[in-house]
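Values quoted throughout were computed directly from the atomic coordinates according to the rules given, and no laboratory measurement underlies them. All figures in this text were calculated on a predicted structure; none of them were measured in a lab. Cβ atoms are built from the backbone, for glycine too; each structure is taken alone.
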Structure 1
Amino acid sequence: MRVRISQLQEGCILSNDIFSLTNKPIIPKKTVLTNEHIHVLEAFLVKDVQVEAFLINGETFNPTDQVEETEVLEKDSSIVEDYLKSVKEYKQIFQNWQAGSLVEISKVRQIILPLFNRILEQPKEIFSLHRYTNREDYIYHHSVMLGLLSGYLGKKLKYSDADCNHLAIAGILSDCGMSKIDPKILLKHSSLTLAEYNEVKKHPLYSYRMIEKIPLIKDSVKLAVFQHHERLDGTGYVLGVTGERLHPFSKIVAVADVYSAITLERPYSNRQSPFKALEEIRRESFGKFDMKVVEALTNGVGNISIGTKIKLSNGQSGEIVFIDKSHPTRPLLKVSENEFLDLKNYREIFIEEII
C-alpha cells in the first residue's frame, strides 16, 4: 500500500527501493523502518512510499490520518537531519565564496560545532553519514564530513575539547579554496586533464589565502588547512614538505580527508564502505600518514566486537566470532550454522556494514 510519510510508524516494511539523486537507494526495499529511517525520508523530502500490509511484528498496518500539528509534541531532530542541514548551510556559504564573499568564521562555527558536539554524544553515527551523500553535492558533504572526522580523531587522540573544536574548523575550511576553481572542473564526471589536476592541487593555497588574515582563526588551523595534502615522506602538495615540518593538526586532517573522499559519492567514483576505505588507508599509509592517527581511525571504524552482526560486500551476512588485532577489519565470521569465513583469506570480500 502507498502511504504518506506522516503515516509511517516503526516496524513498517518498505516494498520498493527509495532513491534520491543517485542510482543507489537511500533506503533499500525490505528495510524495517525505524524513526531514524523516517527522519531520513523527511530530510530527503520524500512525500510517500510503498509499504507492506503487515508490520514486522505480524500485526496489520492500519495507517491513520495525520493528527493536527498542534497535537504533536516537538521532537528532537536526528543527527542525519542536522547533518543534511549543515551540508545545505555550507553549500550556501560556499556559493557565496564563489561569488566573492569573504569567510565569516562565526557562520562556519555555527555550521560545524553544534553538529560535532552531537556526534561526540553518538560517535558511531559518524561512520554511517556517508550513506546520505550524493555526487552533485560532493564538495559540501566532504567539507562537513572532514570537519566532523578531524574533530573526532582529535578526541580519539586525547586532544583537549578546545583543540578538537579547532580541528573541526580546520577540517571544514580545508577545501574552502575549491570555491576559486572552475565549477566545471569540480563537477567533471571523467578523469581530469593534467592541467585541471594541477589547478585542483592549488586549492590548499587558495584556502589558506582566504583565511590567513582572519585573527579569530588560530595559526594551527591555518597550517592544517594549508598542509592537509602534504605527506610525511614529502610526496604531497603544495610544498612537498616532510614530516618534521608538518603541524600535528595537518597530520590528522590529512587522514580524515582521504577517508572522507573514499567513503563519499564523488562525481567520478562510487563511495566505498568505511572498512574498505580503512584497508586502503592502512595499505598506503606507510611513510605517508602518521600511524597514531591511522590507528585512531582504525579503532573508530573497527569498533566491533565478538557477536557483532555484519553484512559483506558479496551480499552474505554473518557474525563475528574472532578478531585478529593485526587485521581488525578482517575477522573470522560465522556465516551459517556450520560455515565459517576467515576474511584474511578472502581479500576480495570486505565488510560492507554493521547490522
Structure 2
Amino acid sequence: MSRRAIAAILIPAAIATLIAMIVLWPARTTPPTSENNRVEGTVTAIDGRATVRLDDGTETSAEIGKKVRVGDQVVLLHTGPDYAIVDHQRSTPMIGMLALTVAVILAFGRWRGLTSLAGLAVSFAVLLLFIIPAILDGSPPLLVAVVGASAIMFAALYLTHGISTHTSVAVAGTLASLVLTGLLGAGFTAALHLTGVATDDDAFLSATLGGIDMRGLLLAGIVIGALGVLDDVTVTQAVTVAEMSAGASGWALYRAAIRVGRAHVGSAVNTIVLAYAGASLPLLLLFSTGTQPAGDLLTGELLAQEILRSAVGTIGLVASVPLTTALAVLAAGRSHRFT
C-alpha cells in the first residue's frame, strides 16, 4: 500500500464526513432560553439562615441548602419571595486551574503543545456545536457520534502532529478501529438487551426529551470515549514504524513494532478500566454495602453498561495496534512489504 493508496482512502472519508456533517447539522443550534432564577453573591453572616450580599450590592436572607462559611461565594435560587443557597461559585478557581493546565502544556510542549491545544479546541467545538445539538435535534446518536468523532479525528490529529505519512496512517488506523468499536458496541448492546436507561438521570432525560434514542446515546458515548485512547495508540504505532523502518524487512519491522504496541496496550487497557471504575466509584461503594448477590449486580443494566464500555473500548484499542502497524509498514515503501 503506497502513500497514494492511503490518500485514496482518507480523502473520500474526509469528504464523506464533511457531507454527513452538513446533512446532520442541527436546525436549532442554540438551546431554548428559559427564565433565569439564579443569582450570585457572597455570604456575610450565618445565624440559622445566611445573610448574602448579592452581586448587585443588595443584601438578602437565604435558606442554607449547602454547607457554607462566611466569605464563601455562592449561587442562590430565587423562588418567589425567598432565596436558597444551592451551590458554590466555582468560576474563579476553575479559570485558574485551566490557566495552569494550559501553561504546563505550553511550557513542556512548546509549539507541539500549542497545536495540541488547538486540536482540543476543535474537539470541544465539534462536541458543543455539532454532536450535542444534532442529538437534541433528533438525529440518530450513533451516526452523529461516528461523524463527529471522525471530524475530531481528522482535525485534531493533523493539527497536533502535522500533515505527514505517519499521521495519515494513524488517522486510517483510528478510523478503522472506530468503525469496529461502533459495530461491536451495537452488536453487544443488542445481545445484552440494554436500553440505555439505567439511572434516574437517564430516565429523566428520556422523559424530558422523548425523541432521543437512549440506546443510540449509549453507543455514542462508547464511540466518543474510545476515540480519546485510540488516537494515542495509533499515533505511537505509526511513529514507531517510521523510526524503525531503516534497514528492516517488512515482517521484522512489523514484529518489532508490535512488541512496542503490546507494551503500550498493556498500560492503556489498565487506563481504560481504571477510568471507568474511578467514574463509577461512588456507585461501586453503594453496591458493596448492599445484600444483592454479586452476579445479579454485574448483570444488572447499570453495571452491564459500564462493563460494555470497558470491554468494547478495550477490543477496539487492541485491534488498533495490528491494524495501524500493518498500514504503517505497507506505507513505509516497497522495501518493507511483507515478503
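Can you rank 1, 2 by distance in nm of label points 7 Å out along Cα→Cβ at positions 47 and 303 and just name the one with the largest value?
Sorting by distance in nm of label points 7 Å out along Cα→Cβ at positions 47 and 303 in descending order puts 2 first.
Here Cα Rg over 2.2 N^0.38 Å, for residues 119-174 alone was derived from just one of the structures 1, 2, and that gives 1.13; the source is 1.
Which one of 1, 2 has semi-axes √(5λ) of the Cα gyration tensor in Å, for residues 215-326 alone, as calculated from the coordinates, equal to 31, 16, 13? Don't skip to the end; give the middle numbers.
Numbers: 1: 31, 16, 13; 2: 36, 13, 11.
Considering all the candidates, the number was obtained from 1.
If you work out mean count of other Cβ atoms within 10 Å over residues 199-206 for 1, 2, which one comes out largest?
When mean count of other Cβ atoms within 10 Å over residues 199-206 is calculated for 1, 2, structure 1 comes out on top.
Among candidates 1, 2, the computation of distance in nm of label points 7 Å out along Cα→Cβ at positions 239 and 311 that gave 3.4 used structure 2.
Quick check: -12500 is what I get for helix-only ellipticity at 222 nm (-39500 (n - 2.57) for each DSSP H run of 4 or more, over all residues; to 500), calculated from one of 1, 2. Which structure matches? For helix-only ellipticity at 222 nm (-39500 (n - 2.57) for each DSSP H run of 4 or more, over all residues; to 500), the value -12500 is produced by structure 1. Out of 1, 2, which one gives 44, 25, 21 for semi-axes √(5λ) of the Cα gyration tensor in Å as computed from the coordinates? Computing semi-axes √(5λ) of the Cα gyration tensor in Å on every structure in 1, 2 gives 44, 25, 21 only for 2.
Output the label of whichever structure in 1, 2 has the greatest value of distance in nm of label points 7 Å out along Cα→Cβ at positions 7 and 207.
For this comparison of distance in nm of label points 7 Å out along Cα→Cβ at positions 7 and 207, the top structure is 2.
18 is what came out when relative contact order in percent (Cα under 8 Å, 6 or more apart) was calculated for one structure; which of 1, 2 is it? This figure was derived from 2.
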